[in-house]
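Presented below are the structures under discussion, each in the form of structure tokens.
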Structure P
Amino acid sequence: MDIRSALHLGLQQLQQSSADIALPHLEAQLLLSLVLQKPKEYLIAYGEEVLNDAQRQQYFDYIGQRTKGRPMAYLLGYKEFMGLNFFVDESVLIPRDDTEVLVNYVLKHIAALSSASVLNLGTGSGCIETILAKNNPNVQIIGVDISKKALTLAKKNLQLHGVEDRVTLLVSDLFSALSSIEPFDVICSNPPYISAKDMRRLSTDVLCYEPLNALYGGQDGLHFYRRIAAEAQFYLHDGGLLVLEVGSNQSLPVIELLQKYGWLAIETNQDLQGHIRIVSAKKQKEPIE
């Protein structure tokens with residue numbers, strides 16, 4: 001079987017799949033490029049090149065996994081986010097474009113500071129820490145995650161982009177490992193926020209492959225927001241900033257939680273589609289316990 005025939009058959013299988021595959025032609029090309037370790041242009045120029053048995057078997061194994069819903073990012077081993085590629089595997093959530101709103105908001109805030117310290121709760125792949133460090137040479141960051149496997153992958157991404165010297169990674173359940181840490185200028189987080197009801201509605205590629213502990217936010221989806229709203233002020237400088245990514249229809253209950261614990265200057269920020277993606281607030285001088 002040559003390259004052209006393999007691409008045609010792979011495309012057919014992807015098109016007939018029940019999985020949500022928006023760009024089957026592109027995905028067929030990307031998976032064969034992965035197998036051959038060649039760019040997409042090579043596939044077009046050398047369409048008559050015959051695949052060996054190992055290449056053919058590997059390619060259609062990838063196609064089979066994709067038709068069952070395994071995300072492309074996990075098959076390829078990387079995901080692009082804000083112009084950079086990041087290693088990903090099943091230990092971390094795949095970076096979403098939605099999170100750009102949070103990152104850009106934090107970048108704008110710390111740009112006005114001569115130096116800045118940032119805590120990111122829920123490191124995952126390390127994409128937030130990496131983008132912040134790449135775009136601001138004066139920022140020092142601590143990233144925490146409860147998953148050791150996630151932090152191992154995050155370290156690879158920090159090293160890939162040359163910012164490992166300005167980012168410290170810690171195994172921590174939110175603030176549990178931070179008792180002796182100096183206060184931060186900014187705390188940001190994209191915490192697990194999917195409710196029990198919405199978990200049942202997730203697509204197969206998310207529910208069956210991405211880490212559930214990075215998705216599930218308790219019965220009402222607000223478990224981690226409650227903890228952060230109650231505790232984060234004790235880890236910020238006076239006037240320090242808290243920035244939280246929120247799911248759809250969550251901005252109001254998150255705002256109410258922040259008000260309950262005395263946060264000031266509460267604001268929301270929208271994405272390009274007009275959906276509220278982040279809620280931010282500032283620390284008052286004496287946190288409410």
Structure Q
Amino acid sequence: MSDKYVIQSPLPSVDIPVLSVGEFALNYLQTLDPNHRCIIDACLESKWLTVAELIASAQAVATALLDRGLTKQDLIVTFANNSVEHSVLVFAAIFLGITLYPIGPVANVHELRTLLPTLGQIALFTDRDKSAIVDKVFADTTVKMQRKLTVMLDGEGRHDTYVPFSKLLAECSGRVLTRVPHFPVNPETDIYIMLQSSGTSGVPKSVRLSHRAFVANIYCNIYDRTQHLDPLIFSEITPFGSVSGQMFLYSYLLIGATVVMYSRVSEEAILSS
């Protein structure tokens with residue numbers, strides 16, 4: 001074919017690193033100022049984390065989950081608003097090398113009743129906003145699921161049902177994994193994330209992304225954002241239960257931006273922030 005028919009991007013091509021998401025993210029985080037405030041909750045202005053605190057908190061939670069028996073064959077399932085705690089959990093999952101399954105915010109009792117029994121062994125993380133839905137599913141004795149652990153991200157919850165996220169943090173504060181990811185990960189074939197797509201590009205569908213595919217996604221986004229203003233503040237209103245929400249979290253955190261979360265989503269909170 002003649003060159004005049006070939007359209008080529010003016011941007012230079014890049015080589016995608018063949019790494020797990022956990023190793024890729026930790027490499028970037030360790031190049032940032034450890035005292036930089038990387039995550040802030042706009043609804044709770046006193047709640048924020050520095051880069052060093054994010055790494056330490058994710059390491060502590062990851063270690064606590066290992067102590068409670070989680071394995072590579074399990075799924076970390078989330079059904080919660082974006083929050084500081086939710087962000088820590090996402091990084092704990094990648095530091096472990098365990099597949100993440102975030103459930104989108106529009107799911108309700110029917111969706112959870114249908115989905116959760118199909119996922120095998122799970123650790124389920126929710127928050128106060130979503131726990132009313134989760135409690136209804138748990139109360140239905142016809143729903144058979146394999147729960148290893150159920151965690152309340154932003155409070156106590158019923159003691160016979162939920163482990164507070166703060167307890168996981170406290171149990172293993174100061175402890176670190178011997179390696180990241182803890183479990184062996186083949187970036188080409190192992191799945192980083194599974195979810196139901198939002199349907200913006202067609203009908204909702206099941207999505208699975210390997211570590212290699214997701215690293216390629218965020219690496220190219222990071223590469224394209226090197227000319228952004230400094231300091232950069234990014235408002236994360238896209239839920240983590242979507243591919244774009246996950247991509248934005250990593251893409252902006254790893255280039256040294258401050259990512260603003262909304263643990264109680266409202267127009268007022270978004271506009272005032």
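The numbers here are math on the coordinates, done by the rules we state, and not lab data. All figures in this text were calculated on a predicted structure; none of them were measured in a lab. Cβ atoms are built from the backbone, for glycine too; each structure is taken alone.
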message: If you rank structures P, Q by distance in nm of label points 7 Å out along Cα→Cβ at positions 37 and 181, which sits at the top with the largest value?
response: P
task: Assign the value 11, 41, 34, 11, 2, 0, calculated as P(r) over Cα pairs in 10 Å bins from 0, in percent, for residues 29-164 alone, to the correct structure from P, Q.
output: Q
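Of the structures P, Q, report the one carrying the highest value of relative contact order in percent (Cα under 8 Å, 6 or more apart).
Details: P: 14; Q: 26.
Going through P, Q one by one, relative contact order in percent (Cα under 8 Å, 6 or more apart) peaks for structure Q.
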task: Given a value of 0.95 for FRET efficiency 1/(1 + (r/R0)^6) of positions 109 and 245 (r between Cβ atoms, R0 = 25 Å, to 0.05), point me to the structure among P, Q it was derived from.
output: P
query: For which of the structures P, Q does the calculation of FRET efficiency 1/(1 + (r/R0)^6) of positions 93 and 261 (r between Cβ atoms, R0 = 30 Å, to 0.05) return 0.95?
result: Q
- prompt: Given a computed value of 6, 29, 37, 20, 5, 2, 0 for P(r) over Cα pairs in 10 Å bins from 0, in percent, which structure among P, Q does it belong to?
  reply: Q
